[in-house]
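A.B. asks: Below you'll find the structures, each written out as structure tokens.
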Structure 1
Amino acid sequence: MKYFLIAGEASGDLHASNLMRQLKVYDPDAQFMFLGGDLMQAQGGKMLVHYREMAYMGVWEVIANAGKVKRNFKVCKEAMLDYKPDAVILVDYPGFNLRMARFAKEHRLRTYYYISPKIWAWKKRRAYTIKKYVDKMFAIFQFEIDFYKQFDYNVEYVGNPLVDAMKETESQMLDAKAFRDKYSLPNRPIIALVPGSRKNEIDKLLPEMLAVMPDFPDYQFLICGAPGIATDFYDKYVADSGVRVIFNDTYNIVRNSAAAAVTSGTATLETAYLGTPQVVCYKMSGLTYALAEMFVKIKYFSLVNIIAGREVVKELLQSHLSKDIAAELRHILDDADYRAAMLKSYDDIRATLGDGLASANTAKMIVGEVRD
């Protein structure tokens with residue numbers, strides 16, 4: 001059977017690639033066409049647009065790239081009609097995917113959504129759009145079941161694909177000595193910097209993160225390089241700092257760090273799963289922040305705290321970031337009781353994320369429904 005997938009950012013590429021692998025288990029003749037990234041490409045099929053050409057965030061960035069966005073819609077629609085897939089599978093990325101859900105439904109294509117957009121944070125009315133145009137939603141957080149019930153829409157909870165991804169890499173996890181040896185690192189404790197996967201995130205947050213270095217002379221800092229972003233993009237920030245940027249090894253960096261400063265998003269949950277105490281931070285344009293203050297109606301913005309329903313990790317937003325990041329890192333590193341409480345809360349969160357079969361559960365149901 002033929003599957004058409006759309007993932008618009010790095011995390012979507014990861015989870016969609018794992019889903020594609022499982023689709024091939026349940027459907028050995030599976031064929032793929034997609035908008036996504038290198039991990040999806042490794043599973044085979046035809047890539048129409050790389051997510052690097054899609055991952056625009058914030059009001060101004062979307063406006064500035066309006067021509068590219070319009071072209072991506074055109075390419076996607078024409079290819080979908082020509083390909084005639086047995087199933088359209090949308091992965092998060094709501095601004096693009098909800099419009100494509102409507103298009104697919106209008107052309108009588110079976111449509112699934114894997115990883116719900118975070119509409120429970122803002123734009124809750126999008127649930128009506130999902131109910132109207134998506135045949136089935138596969139949710140990855142248990143609280144999403146009750147959220148969608150408010151709109152008389154039943155969803156399938158399949159577990160969290162983060163666990164799938166973590167289990168895939170368990171055999172590649174290194175202990176502290178092996179990690180230091182691999183990168184010829186000195187024997188000093190590490191603070192990991194995870195400044196995001198998009199260029200505009202990195203531009204806003206990496207300077208704030210690096211500014212705390214003088215407060216921690218006994219530590220070495222490592223930057224987790226984002227997939228799909230060239231090495232030289234980081235040069236303007238690290239040229240004279242002596243800080244290493246390491247690509248394609250984020251889990252090992254975070255796992256072997258004493259603490260981490262992490263940009264809000266999936267990375268916060270990954271850091272919790274790996275058991276590294278963290279401070280979560282985010283910075284956006286003034287206009288985007290003003291709009292968020294008006295429309296975002298949730299108490300927390302990090303997945304760790306949203307899942308826990310309370311403050312497990314400190315969330316820092318917008319102003320005075322460097323000063324506040326430094327203070328929170330010092331709290332994490334120096335207060336043993338505070339650190340232990342955060343790690344205990346991580347254990348509670350891990351227990352809610354499922355058994356590592358989210359991709360397999362989703363693939364089995366999609367293949368079964370399409371065959372029927």
Structure 2
Amino acid sequence: MAVSTGPGYGRGMVETSGTCTDQFAPVRAALAASLDDKDVGASVAVYLDGEPVVDLWGGHLDEARTVPWERDTITNTWSTTKTMTALCALVLADRGELDLDAPVARHWPEFAANGKEDVLVRHLLGHTAGLPTWHEPMTLDDLYDWPTATSRLAAQAPAWKPGVEGGYHAVTYGHLVGEVIRRVTGRTPGAFFAEEIAGPLSADFHIGLPAEHDHRVAPVIPPPERVLDPDAALPRDRPANPPLPPSTANTEAWRRAEIPAANGHGNARSVAAVQSVLACGGTARGVRLLSEAGCERALEEQFSGMDSSLGVPMRWGMGYGLHTGQLPNPRTCFWGGWGGSMVLVDMDARMSVAYVMNRMLEPDGVGDDRAFMILAAAYEGLSG
């Protein structure tokens with residue numbers, strides 16, 4: 001296949017760097033257009049059959065546009081991190097070490113308190129556990145302290161009958177699924193991800209960022225300050241607990257902590273590379289992490305209806321949002337992060353698409369369409 005490398009331009013005059021096959025030239029054009037319009041710095045990647053066909057980046061690390069976005073620039077991806085945590089759970093399930101249909105309390109006995117003895121592991125993954133936030137007021141220090149954050153979740157009562165209602169667990173998701181991972185493996189979720197997934201795949205994605213990578217981080221550029229929710233689609237009358245201004249992501253304390261729902265650091269290449277395993281039946285670039293049946297579990301519907309946290313209709317699978325009719329192929333799952341990042345996994349096309357940027361935009365009546373334009377361009381290339 002023909003591949004273009006080095007600097008390139010889309011329909012505008014914004015320069016992009018990296019590689020892109022001729023077939024997926026629309027993706028380069030879409031990234032250039034986004035950098036010319038809404039983005040400050042961003043990266044885009046498409047993996048097809050487990051191999052990179054698009055690996056592009058451009059723009060800058062700062063709003064003043066003085067420091068260029070480089071090949072190995074990384075940034076906080078917010079809730080795109082959830083797909084990495086979900087993949088950890090799917091890998092453990094496929095190995096037979098974690099039963100997704102078993103009670104959480106089998107691995108985490110303290111969790112059975114306050115009527116949660118029948119909460120299943122899949123309820124955590126599918127946002128139906130009834131623990132969408134902490135009831136007790138939380139500080140950021142509480143959030144960073146793993147025993148404090150998890151013990152409070154173990155002690156509190158669910159907000160609804162688990163398994164019945166769907167409500168996005170914006171931040172608690174990572175501590176709930178992550179504590180199960182820790183109980184099963186004896187390793188923190190960030191360590192398990194690094195050793196069992198990112199390491200074998202040589203993927204530059206981190207849940208809990210070591211200090212030696214700080215110099216590569218593009219600081220988050222916050223949206224308007226009035227948005228304080230950990231996910232931009234959350235109702236504005238539901239304050240975050242703990243309060244989580246976007247600028248929190250630029251602090252050393254945030255980077256060093258493990259927040260498996262929201263503080264993963266990476267770029268589009270690393271996100272698409274990891275999720276390409278799921279797109280390709282469990283094997284990518286000679287590395288097998290899951291069986292084909294293990295991958296299919298991501299598509300098992302856990303909830304379909306109005307999400308009580310997001311206030312929009314949702315279909316939840318095992319840790320991923322599911323296809324709802326807008327995408328070409330039904331065996332597709334996805335999720336994105338506050339402010340705009342996104343990853344999509346198309347098992348029918350054996351394709352993963354990722355978009356990661358530093359400038360956060362708040363969805364309004366029209367919506368932030370940057371990632372969707374990238375996805376449209378990827379499917380245009382695929383069909384071409």
Structure 3
Amino acid sequence: MSALTKKRFAEEVPGLLEAPLNNSTRRLFVAATRMNDGKTTVSLGLFGALRSMGLNVGYIKPVAQRIIELEGEQVDEDSRLLNAIYDVKLPVAAMSPVAIDPTFTRRYLDTPDELRPQVLDRICRAFDRAAFQRDIVIIEGSGHAGVGSVFDCSNASNARMLGAKVLLVASGGIGKPVDELAMNKALFEKMGVECVGAVLNKVLPEKLEFIREYGERGLARLGLPLLGVLPMLPKLAQSNLSQIVEEIEGHWIHRPEPMLSERITRVIIGAMSDRSIVDYLSPGTLVIMPGDREDLLFAIIAASGISGHPVVSGIILTNNMRPSSRILEMLRHTAIPVVGTDAESFAVTTKINNMTVKTQPGDRDKIPVIESLIHDHVDLRALLESL
């Protein structure tokens with residue numbers, strides 16, 4: 001933050017930041033045009049890629065909207081994730097200074113003059129701590145430029161307050177992402193914040209060069225450099241069974257630990273004969289069926305016994321039905337995870353297919369993929385030079 005900007009904020013918010021705000025460490029604010037564009041993936045990948053270049057990298061997420069309870073503190077889910085992966089050597093609560101609980105907005109609107117100085121001061125002090133002895137700090141936003149405006153703490157105003165430049169992330173394409181990037185860039189610029197470039201994410205691999213060429217042309221008309229085009233990678237969209245159980249609010253019937261991190265690559269509904277199901281059995285497959293289809297369960301158990309290893313990565317028993325105790329005992333002698341749910345098979349399958357898969361601390365197999373994605377497809381040199 002420049003001396004002039006700091007003075008202006010001090011005038012706007014009396015009592016803000018009596019301690020000096022770090023103004024020497026490079027800082028990059030990562031924002032997206034909307035939810036699920038890949039902002040956290042880009043932040044994770046940038047952290048790892050910049051660290052591999054020999055830089056001492058810090059991280060902060062000023063405003064947390066997806067919060068969890070951790071050691072008695074309300075913290076941001078993404079801050080917990082990044083710290084678990086990279087061991088940032090800061091308390092997670094320090095990287096997540098403002099947690100937006102369900103009553104926060106109402107409390108803020110009731111007493112804005114009281115809460116605003118506290119909120120902004122917490123963000124500034126947390127940034128100072130994150131930036132101490134660091135070469136660069138990644139500041140992860142909470143959605144698009146305007147998120148947080150209702151409590152005077154939008155991404156655009158936070159980037160301005162922290163003196164950061166912005167990298168925008170949008171989903172792949174040409175027309176729609178360029179339009180969305182134009183709107184976000186306008187709000188950041190209205191707040192006096194420079195947008196140094198954009199990354200287009202989740203692009204079909206076969207359209208990579210096409211999107212790169214025409215996306216670059218479209219963004220050039222906005223004065224916004226295209227710094228990266230990231231291909232869609234199936235592995236990053238694949239969930240494990242634990243995540244699916246949480247999504248469908250299921251309950252464990254048989255939970256063999258070694259199989260819980262297996263990626264689910266295919267979902268099938270057990271609506272065929274016991275002879276036919278054998279053709280569909282393979283690692284990575286999740287089978288969904290009513291619990292009274294003992295013929296199918298026996299076929300899966302038999303195939304696992306013949307092969308000597310699990311032939312599927314999970315079974316979900318629907319309709320609040322359970323097989324006989326004999327079949328359940330046989331299942332417990334396999335390494336196949338089994339889950340129960342009250343919902344019907346079609347409803348469960350629809351919910352799984354519509355899942356938004358977020359990277360979790362246990363998804364360590366995804367981290368090298370994310371790091372390579374950023375290292376190979378983002379112009380890191382140009383990004384660093386812009387800061």
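A.B. asks: Matching task: 18.1 is the computed value of mean projected area of the Cα convex hull in nm². Pick the structure from 1, 2, 3. Intermediate values should be presented prior to the final figure.
C.D. replies: Values: 1: 18.1; 2: 16.9; 3: 21.6.
Going through each structure in turn, the value belongs to 1.
A.B. asks: When helix-only ellipticity at 222 nm (-39500 (n - 2.57) for each DSSP H run of 4 or more, over all residues; to 500) is computed for each of 1, 2, 3, which one produces -12500? Display every interim value, and only then the final one.
C.D. replies: Numbers: 1: -14500; 2: -7500; 3: -12500.
Label of the originating structure: 3.
Bear in mind these aren't lab numbers, they're just calculated from the coordinates by the rules spelled out. Since the model is a prediction, treat every value here as computed from it, not as a measurement.
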